[in-house]
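Asks: The following blocks contain the structures, represented as structure tokens.
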Structure I
Amino acid sequence: MEQVLIFRLGGEWFGLEISRIQEIVEEPRLDYVPRSPDWLTGAMNLHGSIIPVLDLALYLGIATMAPPGRVVVLAPVVAILAIGVSDVYRIVRFAPETFLPSAEEDNRRHHIAALYEYEGLVINMLDVVSLSASLQSI
């Protein structure tokens, strides 16, 4: 059994394995990054390290009414990156064999590794390796 953080982007629910997360920061102070794309919200100082903050909803093309309220900092072994999310729901345990496969188009476009059903919600499991690779190619 592994643990997954469930969070919201606009009206959609996403999951991310706890092993891929360093920490969650509420309302961080973000500094503007000149000439950056719209989806790069800014950068934050986290324990002396400068971390870029990605507005994940904007990057994935998900409509949302409010700017990200929390930032999920990815573990450094995954990427030096933080992702802005609308809301954090909870941490749950899951069995990887209970995942439902996602459509290949979603996998590429939205960086979804699989789907998971939890208490009536469909959770899109985020593929941070694919996300990180797509950002490096820009």
Structure II
Amino acid sequence: MYKSYYPKAAEINRQWLLVDADGETLGRLATKLASLLLGKHKPIFTPGVELGDFIIVINARKINVTGTKTHSKLTEKIYHHHSGYPGGLKSISLRDQLSTYPDRVIRAAVWGMLPHNKMGHHIIKRLKVYGGAEYPHSAQNPKLIA
């Protein structure tokens, strides 16, 4: 009988990674980030264990959006949020969301690719997204990845 490998807490080595979103496509970047957050790039990957790294995304404002309706996707894609109160539905287009809160666009795309449970909530907290090129995590000495 084969036993499943379960990594110990001392074996988990988390790194800080820096990703530049300038000129990247939203969906392709989100899949790469979700894979890195889950730890699928590590040889000790085990489903159900948090093995992923910390990720810093810069230049989120300069991300590209493609698809079948590229020319109108910026206005037709709508993000909805409900406060929980009657009449509390708020909607914002992708164009407005990119100009005001570019971090929410990438965070929403990555969140859709993570498990929607307690582990997913812990994993998404390791994603740090910034609209510009400045970030406050220079003390962690992040490694730049393509």
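Asks: Using mean count of other Cβ atoms within 10 Å over residues 78-85, single out the structure from I, II with the greatest value.
Replies: Values: I: 21.9; II: 9.4.
When mean count of other Cβ atoms within 10 Å over residues 78-85 is computed for each of I, II, structure I gives the biggest number.
Asks: Separate question: Supply the structure label, taken from I, II, corresponding to helix-only ellipticity at 222 nm (-39500 (n - 2.57) for each DSSP H run of 4 or more, over all residues; to 500) with the calculated value -4000. Don't jump to the answer; show the numbers that get you there.
Replies: Working: I: -4000; II: -8500.
This figure was derived from I.
Asks: Computing mean count of other Cβ atoms within 10 Å over residues 6-13 gives 9.6 for which of I, II? Before the final figure, lay out the partial values.
Replies: Numbers: I: 18.8; II: 9.6.
Value 9.6 for mean count of other Cβ atoms within 10 Å over residues 6-13 corresponds to II out of I, II.
Asks: Given a value of 24 for percent of Cα pairs over 24 Å apart, point me to the structure among I, II it was derived from. If you can, show how the numbers build up before the last one.
Replies: Details: I: 24; II: 39.
Clearly, the read-out refers to I.
Asks: Compare distance in nm of label points 7 Å out along Cα→Cβ at positions 22 and 54 across structures I, II and report the one with the greatest value.
Replies: Greatest value across I, II: structure II.
Asks: I would also like to ask the following. Here relative contact order in percent (Cα under 8 Å, 6 or more apart) was calculated and came to 27; which of the structures I, II was it taken from?
Replies: Details: I: 27; II: 33.
Going label by label, the one that fits is I.
Rule-based calculations on the coordinates, nothing more; no lab input. As the structure is a computational prediction, the values presented were derived from the model and not from experiment. Cβ atoms are built from the backbone, for glycine too; each structure is taken alone.
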